[in-house]
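Novice: What follows is a group of structures, each given as structure tokens.
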Structure 1
Amino acid sequence: MDVKNVGAQIANLRKAKGITQSELGERIGVSFQAVSKWERGETLPDTSLLPDLARILETTVDFILLGCEKVIEYKGKCTVADMKKGLHCLKNAGEYLGAENIIYRAAIKGINTDLNTDIEEAFRNDYVFEAFLAEAIIQNLIAGFYVDISDVKNNFKYEHFKNIVVDYCDKYGIK
């Protein structure tokens, strides 16, 4: 294992994520000086830090240490159709339970608060609905799920949201 190459890997991955040495150090409990020493190839991270370092840099320990292509293991697959169904189920809950039902209102309030938005607007506006659809897929990608890129390309009405999701797919190694 080449200490200089490991340092270069850490530096490249950190910079690609837009994280400073101080931010990375803070997130894993070391000083920015320690991160700097790793990146200069003077020292290696303690082995106990490697899993957290890999998680933060969205890679594998092997990729950091050996420079191997990162292997992505997906938790499952999602489809655009399933995500649409999920959003429609939420809308239907309001229709079936009643728009003023406390269970429905609490669900809507939670979504609106966490996302700083108005999900009910998505039920009335196709463009806003597709924004939520894109966000639902992106959140699944972040959580480790796979979506077929051709499914995305073929099932988004608005080019803007299609491109955003395709960019996230690329970021998560989906070609």
Structure 2
Amino acid sequence: MARLKTMYDEEILPKLREKYGIGNVLSSPRIGKIVVNRGVGKALENKKRLQAATDELALITGQRPVVTKARKSISNFHLRDGSAIGCKVTLRDNRMYEFLDRLICVALPRVRDFRGISSTAFDGRGNFSMGLSDQLVFPELRTDDVEFLQGMNICITISNSDDEKSHFLLAEFGFPFKKK
């Protein structure tokens, strides 16, 4: 079982229920899924970029990504409807907790000039989004094998929550938020 899953069940959940007066266990905030998304705008010119992005995302998350396609044509961007322009992975259960553990303990400390994650990245319903500008912070990727530097967006969906409860939950998991 994932380390953060047992930590949530044994330590964080009782603190959350006590602090916010939650009676029912099922109505307490919990992480439902994590979506890791990479938009590859240069994939229209070079198909190798999209293949490299999907291979790297598969190494990072441990799950095969889905290729995303454009929904409509935009002539200024030379974009046609149905063109492959990105990839994404939706993580749930143990893979989600393992990815979150590697993100908090390994990847974020390797970010250059890191001063903490912004606390304003919540959407009003308790979901949290952040971006990484470089994929090399994950140890699964070797610097020699990476041809194109590109970032990714990470969206953490938290159910039964608002921004305050979600901030408390992620801070208990060990997210390095900026001090106010």
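Novice: Name the one structure among 1, 2 that FRET efficiency 1/(1 + (r/R0)^6) of positions 20 and 156 (r between Cβ atoms, R0 = 35 Å, to 0.05) of 1.00 was derived from. Walk me through the intermediate numbers first.
Specialist: On the way: 1: 0.50; 2: 1.00.
Source structure: 2.
Novice: While we're looking at this one, here's another question. Assign the value -20500, calculated as helix-only ellipticity at 222 nm (-39500 (n - 2.57) for each DSSP H run of 4 or more, over all residues; to 500), to the correct structure from 1, 2. Spell out each step's value before the answer.
Specialist: On the way: 1: -20500; 2: -8000.
Answer by label: 1.
Novice: Among 1, 2, considering only distance in nm of label points 7 Å out along Cα→Cβ at positions 108 and 124, which has the greatest calculated value?
Specialist: Working: 1: 1.0; 2: 2.5.
Going through 1, 2 one by one, distance in nm of label points 7 Å out along Cα→Cβ at positions 108 and 124 is largest in 2.
Novice: Can you spot which of 1, 2 the value 5.1 was calculated from, given it is distance in nm of label points 7 Å out along Cα→Cβ at positions 36 and 148? Write down the numbers at each step before the final one.
Specialist: Values: 1: 5.1; 2: 1.8.
The read-out was computed on structure 1.
Novice: When relative contact order in percent (Cα under 8 Å, 6 or more apart) is calculated for each of the structures 1, 2, which structure yields the highest value?
Specialist: Across 1, 2, relative contact order in percent (Cα under 8 Å, 6 or more apart) peaks for 2.
Here, each number is a calculation from the coordinates, and none is a lab measurement. Not measured: the values here are computed from a predicted model. Cβ atoms are built from the backbone, for glycine too; each structure is taken alone.
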